[in-house]
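Novice: There are structures below to look over.
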Structure 1
């Protein structure tokens with residue numbers, strides 16, 4: 001009876017140490033989304049009494065990137081021909097069970113991992129030792145952490161680099177991305193090199209074309225970059241995890257990998273120009289090299305206005321819209337390039353949308369030309385070289401003008417009539433959808449700070465937000481908001497110059513007088529009666545502004561009426577520092593409407609630290625606009641560029 005046992009011991013001892021399955025085995029389970037490290041520890045080996053060629057094995061498996069808990073084999077076996085297999089039943093739940101079957105060849109086992117949902121190839125390599133994990137770097141040879149500020153929250157992220165055994169080797173390092181805040185680990189990273197010492201780290205398994213672009217330069221304790229996902233570009237600074245302080249920075253795997261890519265003669269990524277590099281000048285006299293501009297003018301007939309007598313006949317008034325066309329370099333009449341018509345915000349705006357020292361539309365025109373896109377920008381009717389009646393016009397009239405310029409752009413030689421879109425800012429972000437809802441062939445919309453709420457809510461929220469930033473207390477803001485709502489309702493209900501307007505305005509002021517008294521105090525010498533009358537007069541003067549044709553239309557208009565029926569691909573961008581069109585409520589409302597329009601493809605982006613003019617700002621208040629040196633922040637340009645690439649408008 002002892003002979004089989006003696007033979008079993010001899011057979012087991014006859015196995016060479018390198019071919020024995022006992023010991024530590026490392027494998028990478030590569031799913032379509034994640035790469036996860038697996039550690040298998042084979043602890044004991046017992047030959048089967050009934051089949052000398054088969055041995056049962058006891059061991060555990062640990063998914064190192066998910067939990068430190070080791071799960072025991074439910075059963076496991078190995079055979080003399082190298083077959084190696086085991087199964088695991090987590091928490092005793094058969095529905096969660098999985099198995100592995102492979103073939104051992106020395107220090108390597110190749111096989112298949114299988115559960116109820118998938119069957120994946122999985123190779124294990126025998127490891128002499130297992131590195132300490134550490135909570136910060138999870139056994140990585142290098143780890144770098146940073147924080148993404150996406151306006152509504154902050155997300156801690158990490159890049160892990162494995163370039164030494166047992167997880168990788170220096171010639172083919174494995175790089176992983178982790179979202180620490182969301183507890184999602186192991187997203188594989190692909191590295192490519194570009195121009196000007198740039199390296200792009202793309203994360204293909206994340207939604208939204210996620211990628212990080214970094215500039216390779218010393219010092220190496222921090223790496224600066226820009227992270228983009230779903231068109232949202234965010235600055236990201238990566239700092240080396242301190243667990244690795246024993247390794248000198250110049251030999252850090254991240255640093256070495258970056259340097260190798262930059263110095264490689266065979267760069268996988270074709271060199272591209274800096275996507276956010278602004279034009280060298282905002283001066284029309286010094287255009288960027290190769291770009292040219294010319295003026296245009298179109299005649300318009302205003303069928304909405306009262307007819308005028310001309311040559312004995314009553315006819316609709318006519319006027320002229322004048323503007324500038326900006327052409328990219330190397331454009332011929334035979335070319336077929338895309339074009340953008342720019343639509344300005346509220347108030348009498350010139351073609352450059354000049355605000356203080358800034359000319360945002362001129363800047364955008366030059367930048368678009370550098371991307372190979374033509375643009376048309378124009379003076380509002382009654383402004384600059386455009387004629388017509390501005391004061392009695394409404395948003396609907398301005399939408400007609402924008403549509404006319406769009407039609408003119410489609411008729412120009414060198415422009416592809418099927419790739420002409422609109423770029424609207426503020427009120428222009430409301431006009432764009434109006435045009436799109438009436439023009440099915442409008443190719444695309446780019447909307448900067450577009451309103452989503454009715455005008456009455458836009459105005460009220462704007463007044464309240466500015467007052468809050470300026471330190472006005474909540475009680476005073478509530479009183480001001482109540483007064484504004486009453487005045488706006490009166491402006492929409494009553495025709496201008498109605499006799500009862502003065503009494504209604506006075507009554508609205510008196511209803512909030514207890515709070516307004518303190519806000520209007522100018523010193524003890526002014527009597528209560530005089531102070532009250534002064535406030536009434538001031539509010540009455542302001543009320544006249546609410547009764548202009550433009551304002552009455554604006555207060556009543558709901559932008560979602562256009563979003564429900566338009567079909568043009570749309571990019572909408574807000575800044576979270578915008579105090580004029582608040583990002584949160586306006587985006588939320590338009591997002592809700594966009595999801596109910598099955599024919600609309602919309603991308604709605606909120607950028608951190610950006611104001612109403614698309615500048616990087618501290619407070620977002622209007623008095624800060626002209627104090628900021630930049631005209632438009634590079635993050636805005638990068639969003640527009642990435643989106644236009646997706647539509648194949650630019651290469």
Structure 2
């Protein structure tokens with residue numbers, strides 16, 4: 001910051017001011033000169049790129065390792081990623097459009113089937129008119145027509161037939177219409193036909209409501225399908241939002257959902273291979289108003305669907321017949337050529353980087369002298385960069401090799417002491433679980449380092465009373481482990497004292513003890529509960545800990561009653577709460593190490609996913625449930641590296 005010039009500060013101020021304007025715009029306040037300020041911000045960004053380029057070259061690329069990484073990235077990684085990225089995006093949008101096309105075709109097929117029913121009714125009407133039968137609404141109740149309509153309803157439940165209605169659906173000169181219509185705020189598949197009879201021109205409208213069963217019968221290439229019929233949101237006398245739900249903006253008009261139709265028996269096919277990714281897409285259709293006048297805007301229909309590319313590929317290759325096999329061969333050859341080019345690019349990258357690493361040859365020759373015991377050999381430093389600094393470091397290393405050996409021995413002793421501390425800490429956890437009829441317990445603690453800052457315990461206060469405790473000490477490593485041991489000793493001694501009054505009083509005494517015996521920046525989150533098997537109740541106090549989940553016949557509760565963390569404020573007060581325990585109730589207490597693992601997109605595992613896993617596996621044995629919760633968090637993060645201690649307690653009661 002001390003090296004920043006006046007121009008640097010001006011450019012930084014422009015960027016900050018632009019961010020302020022954008023934030024204000026998000027809250028509906030459009031400030032003047034925002035576009036002009038955006039242009040100056042772009043110029044400032046270019047200025048910073050030019051300004052930082054010398055620093056990047058002198059600082060970031062000073063290390064040989066960074067230079068090699070940058071070289072490999074630009075030579076091999078970036079082109080491949082760009083190609084794969086554009087191919088993935090293009091493939092996704094291609095299958096997106098193919099899915100919309102398939103859905104439209106399937107709906108048109110259903111409409112064509114209804115058109116066949118309408119033509120059959122028109123033929124009967126034409127025949128009856130020739131016999132002299134009056135063609136009016138009463139004719140549809142005649143046995144011949146009633147039987148025909150009833151037969152159609154076996155295929156189309158809820159099918160309706162209208163005489164001389166909906167003529168506006170037919171464009172000028174057309175005698176047929178088939179498609180989606182809106183009627184009484186419902187979505188229908190309808191077909192309209194008109195014929196000239198002896199008594200004049202007659203039109204018949206046949207409509208069947210779009211149901212989940214109809215969506216289930218569409219082609220198998222698509223997975224789950226959902227249709228939303230939209231209705232316009234009134235904009236007079238003032239813009240309004242619907243009372244609830246999402247508002248769609250289509251063609252400068254606002255719409256709200258009128259009907260939602262979702263398939264029930266459709267499922268997405270299993271992945272055929274790693275590249276057979278899920279494609280979620282959507283499309284919009286127009287539904288004509290059945291009772292609207294000519295020229296009225298159709299009702300929008302939003303469709304959502306999912307598909308697997310392999311299912312669509314099978315359909316595509318089948319449609320081209322004998323040309324399918326040659327097309328697959330062409331794709332295979334193209335993939336082989338791509339691999340060959342990638343190998344060639346890698347070979348070129350290695351050849352280029354060899355010119356960078358040649359300077360390390362002198363260092364290698366020096367290491368040969370050291371291997372022979374010649375610690376007096378010195379490298380002649382000729383450059384003032386990282387390689388030159390490395391040569392100087394090598395010369396210093398050879399003169400102090402004995403100090404390094406002594407340091408290594410000291411480190412080994414320290415690691416031995418840490419392993420002893422780990423063994424001692426393991427003795428502080430419950431070595432055997434209390435046996436109480438009707439209570440199943442499990443506790444798992446997996447430290448992030450050699451020793452853990454988490455602590456859990458089961459203390460049997462009486463034959464029918466059990467204390468359950470879990471604490472998360474601030475920090476990690478040896479200091480957290482020592483504080484954990486102090487907390488364990490204090491908790492054990494306090495629970496053994498006669499006159500134990502309840503969870504809140506015990507947590508308050510434990511808070512004062514930690515406050516007086518630890519530094520100001522040390523504290524612990526703490527959850528303490530007592531389960532009484534006779535009264536079938538559990539009393540707890542939560543001191544700033546993640547709220548555990550208590551699953552019972554009444555649903556899922558988060559136990560958050562209590563107060564602040566222990567050890568941070570002297571004389572802090574705490575509260576307690578008592579819950580009734582029904583048969584089959586499950587209490588799951590955990591540390592934040594279970595909820596904080598992140599996936600590759602930086603999204604935490606979170607409380608909601610922990611809750612979902614508990615509900616899904618609530619009937620498993622306690623030990624297996626605790627282990628499965630930790631496994632679920634590991635699978636979410638996808639990395640063996642653990643950032644924080646993970647502790648899980650499961651108590652199955654009743």
Structure 3
């Protein structure tokens with residue numbers, strides 16, 4: 001029996017709500033609601049290349065017609081209501097995607113988008129048993145998940161759905177990971193929340209398009225409760241070490257409680273959800289130990305220190321600093337910002353904007369609208385920028401950009417920065433990057449450029465020479481007296497799984513194997529470490545667009561399906577073949593050699609000390625989605 005829908009809404013409320021609908025998402029939802037692809041009419045065709053605009057390239061006349069049509073269709077679901085029509089077939093959905101984006105979406109993207117939108121017949125990220133093992137087999141196989149952040153919670157939910165026995169250990173007292181630990185002023189996500197959320201758990205009540213830390217933390221708390229995984233989490237528990245036992249094909253894990261006591265845990269498989277950006281990195285500045293004021297990292301903000309009216313130094317100008325520094329500038333006496341290199345940062349009209357009640361109503365009440373809205377966000381922020389990351393060997397300006405598309409981005413963002421800085425050439429020279437766009441993550445301007453023009457803000461580009469008890473001195477000898485120092489200097493991003501001691505089958509530790517050059521097959525598995533799986537592992541960071549939650553769902557799907565194969569076949573362990581692992585990483589390096597992150601003019605945390613890109617994924621999202629769809633056991637030694 002098809003779903004019966006009844007909309008309880010008056011004319012005025014409905015008409016007003018429709019004025020705030022995303023036009024392409026609304027049009028697509030109407031096709032879905034009516035089952036009539038003829039609604040994709042030429043007089044309603046949006047202009048290509050305008051998805052990022054609030055009205056997505058629709059003219060005033062088109063908007064009026066679309067809203068009138070929507071009012072008519074939705075009114076038929078009022079009163080007694082009516083049954084929803086059957087879901088359109090894949091051909092109509094594909095046609096709708098093409099029409100509403102103004103592009104011809106390659107066929108390879110369609111299965112991915114059907115899964116991401118939850119329009120496929122089955123959940124494309126979930127495990128599907130070919131022959132479900134007995135409850136006894138499932139219970140005997142124990143999985144240890146390290147971390148209860150976004151990745152760990154996702155893994156726990158999928159393991160719960162599959163019926164596989166699991167335990168999560170979390171060093172903190174609550175879930176949330178990044179969104180628990182980062183509490184600095186202005187902390188928020190820089191991917192729109194209606195996309196930065198699990199595909200299986202959309203949230204129609206985000207208060208802002210780019211929501212703040214507290215709202216993100218609350219979302220992951222709700223997910224842990226809704227999917228009943230909180231009871232499987234051991235909080236305030238850290239992994240000290242894990243050693244693989246070849247005789248039993250298990251991992252012997254040493255765990256440490258908050259009181260310092262330790263105990264042993266045996267697992268058949270380990271899933272690491274600790275991520276890349278977990279352990280703060282503070283530079284070893286000469287004389288830092290002599291400084292008498294408070295010093296702390298932005299990721300471990302010490303709220304007991306009242307910085308109002310103080311002279312505050314900020315060391316670093318990355319994503320976190322761009323969020324919290326403008327929040328400080330209005331209350332401190334002086335803000336001295338020490339910059340290594342400037343950022344490409346663009347404007348977003350929705351960055352600090354509240355989601356209206358009308359928009360929330362549309363997402364909650366209009367069937368399929370939220371799914372198509374997620375599709376629009378996905379499409380406009382994912383692989384569209386990928387060509388701009390590729391080196392054109394014939395491009396005449398390789399020092400400033402990679403190709404024509406990359407140079408167009410450089411010009412567009414540069415024009416915005418120039419419009420913000422105005423007629424201050426000295427300051428403009430400091431804030432305008434000379435390296436190609438996307439060399440470092442393109443940020444969203446949070447009032448940064450207006451802030452650096454304030455009379456109580458100094459932007460210092462000279463290198464720090466030393467720290468004294470009350471000042472920072474730069475190479476030129478200039479002295480900046482400060483009362484507190486905040487480090488926005490990133491994380492130990494190349495020390496994956498650090499400081500845990502992970503010892504593999506041959507008795508060698510993962511730390512020795514990786515050093516500062518971590519590598520993994522699909523960013524997930526490593527030779528000599530059977531049944532060890534990494535989430536957000538080497539070369540899985542997204543530098544060109546998309547949501548890291550999307551990548552995590554791909555990885556969790558792959559890992560749980562690997563476990564499915566073991567359990568169904570009655571095997572104990574799988575270990576990626578060395579030649580498969582090496583060939584994959586050779587392809588990763590070959591792709592990176594022709595991409596922006598390897599540009600000689602770019603210094604970033606994406607590279608290790610030898611210049612190899614160790615963090616970022618070189619793949620399009622659709623490539624990675626396909627590679628992680630199903631494990632190929634011929635890639636593995638299965639025992």
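A short reminder: the numbers here are calculations on the coordinates, not readings from a lab. Keep in mind it's a predicted model, so treat the numbers as computed, not measured. Cβ atoms are built from the backbone, for glycine too; each structure is taken alone.
Novice: Starting from the value 105: which structure in 1, 2, 3 was volume of the Cα convex hull per residue in Å³, for residues 542-589 alone calculated from?
Specialist: 1
Novice: Out of 1, 2, 3, which one gives 7.6 for distance in nm of label points 7 Å out along Cα→Cβ at positions 142 and 598 as computed from the coordinates?
Specialist: It must be structure 2, since only it matches.
Novice: Which one of 1, 2, 3 has Cα extents along the principal axes in Å, as calculated from the coordinates, equal to 75, 71, 53?
Specialist: It traces back to 3.
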